[in-house]
Structure 1
Amino acid sequence: MNLPYFNNCVNWNPQDVDALIELCENAKEITLSTLKRNVNKFDFQQLEREFGFPLKKDWHVRYGKGMLHGRVAYFIIHSAIEYVFWE
């Protein structure tokens with residue numbers, strides 16, 4: 001799987017926010033290495049550049065896998081913001 005970066009909760013469509021809540025509430029927690037195996041490498045690296053540091057150095061970050069509109073999605077929760085990889 002090579003899911004592209006889709007969106008974050010700050011820019012999420014307000015009419016679809018229930019789907020984001022469901023994704024996060026029903027997700028399985030995963031490791032950083034599992035996330036990296038399943039998302040677009042370029043998009044992940046771009047997010048790390050925006051954060052200004054490698055995510056592996058931040059122990060406050062969480063990673064998850066769940067379903068969004070019937071399809072698999074992966075996400076990062078950093079500073080209480082969800083960053084979703086999905087297509």
Structure 2
Amino acid sequence: MQVEAIYDHGQLSFVSPLKLRRQRLRVIVEIPESEIDVPPATEALDAYAADLVARLDAIRHAPLPPDADQPPLTPKQIERFDAFALREDR
């Protein structure tokens with residue numbers, strides 16, 4: 001059943017009086033696209049997001065540096081590697 005209502009500051013009011021069987025029920029509201037306010041900065045935000053995605057992709061697909069160029073492991077890193085190795089042995 002379609003019923004006309006007026007939206008006013010977060011409240012829907014029926015145009016014609018209507019008595020419902022329940023106090024609370026789920027409804028579907030159809031709103032014309034022309035009545036939905038879209039922020040004007042959408043294009044700038046899309047360009048910024050596309051730039052971030054491109055930068056992240058460049059980082060993800062960059063080749064790893066050779067092992068010889070890596071700094072030596074710290075004692076804490078060695079301790080963690082040993083702890084992971086112990087867990088894998090179980």
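Taken together, the values in this text are just the output of simple stated rules run on the coordinates, not laboratory data. Note that this is a predicted model, so its numbers are computed, not measured. Cβ atoms are built from the backbone, for glycine too; each structure is taken alone.
Thinking only about FRET efficiency 1/(1 + (r/R0)^6) of positions 27 and 51 (r between Cβ atoms, R0 = 35 Å, to 0.05), which of 1, 2 has the largest value? Intermediate values should be presented prior to the final figure.
Numbers: 1: 0.95; 2: 0.30.
Comparing 1, 2, the top value of FRET efficiency 1/(1 + (r/R0)^6) of positions 27 and 51 (r between Cβ atoms, R0 = 35 Å, to 0.05) belongs to 1.
Which structure, out of 1, 2, was distance in nm of label points 7 Å out along Cα→Cβ at positions 11 and 67 calculated from, if the result is 7.2?
On the way: 1: 2.8; 2: 7.2.
This value belongs to structure 2.
Comparing mean count of other Cβ atoms within 10 Å over residues 3-10 across structures 1, 2, which is largest?
With respect to mean count of other Cβ atoms within 10 Å over residues 3-10, the highest-scoring structure among 1, 2 is 1.
Quick check for you: by FRET efficiency 1/(1 + (r/R0)^6) of positions 19 and 59 (r between Cβ atoms, R0 = 41 Å, to 0.05), which of 1, 2 is greatest? Before the final figure, lay out each step's value.
On the way: 1: 0.90; 2: 0.10.
Once FRET efficiency 1/(1 + (r/R0)^6) of positions 19 and 59 (r between Cβ atoms, R0 = 41 Å, to 0.05) is worked out for each structure, 1 has the highest.
Matching task: -0.71, -0.77, -1.01 is the computed value of log10 I(q)/I(0) by the Debye sum over Cα atoms at q = 0.11, 0.13, 0.17 Å⁻¹. Pick the structure from 1, 2.
Numbers: 1: -0.26, -0.36, -0.63; 2: -0.71, -0.77, -1.01.
Traced to structure 2.
Quick one: helix-only ellipticity at 222 nm (-39500 (n - 2.57) for each DSSP H run of 4 or more, over all residues; to 500) came out at -9000 when computed from one of 1, 2, so which one is it? The partial results should precede the final answer.
Working: 1: -9000; 2: -12500.
It was calculated from structure 1.
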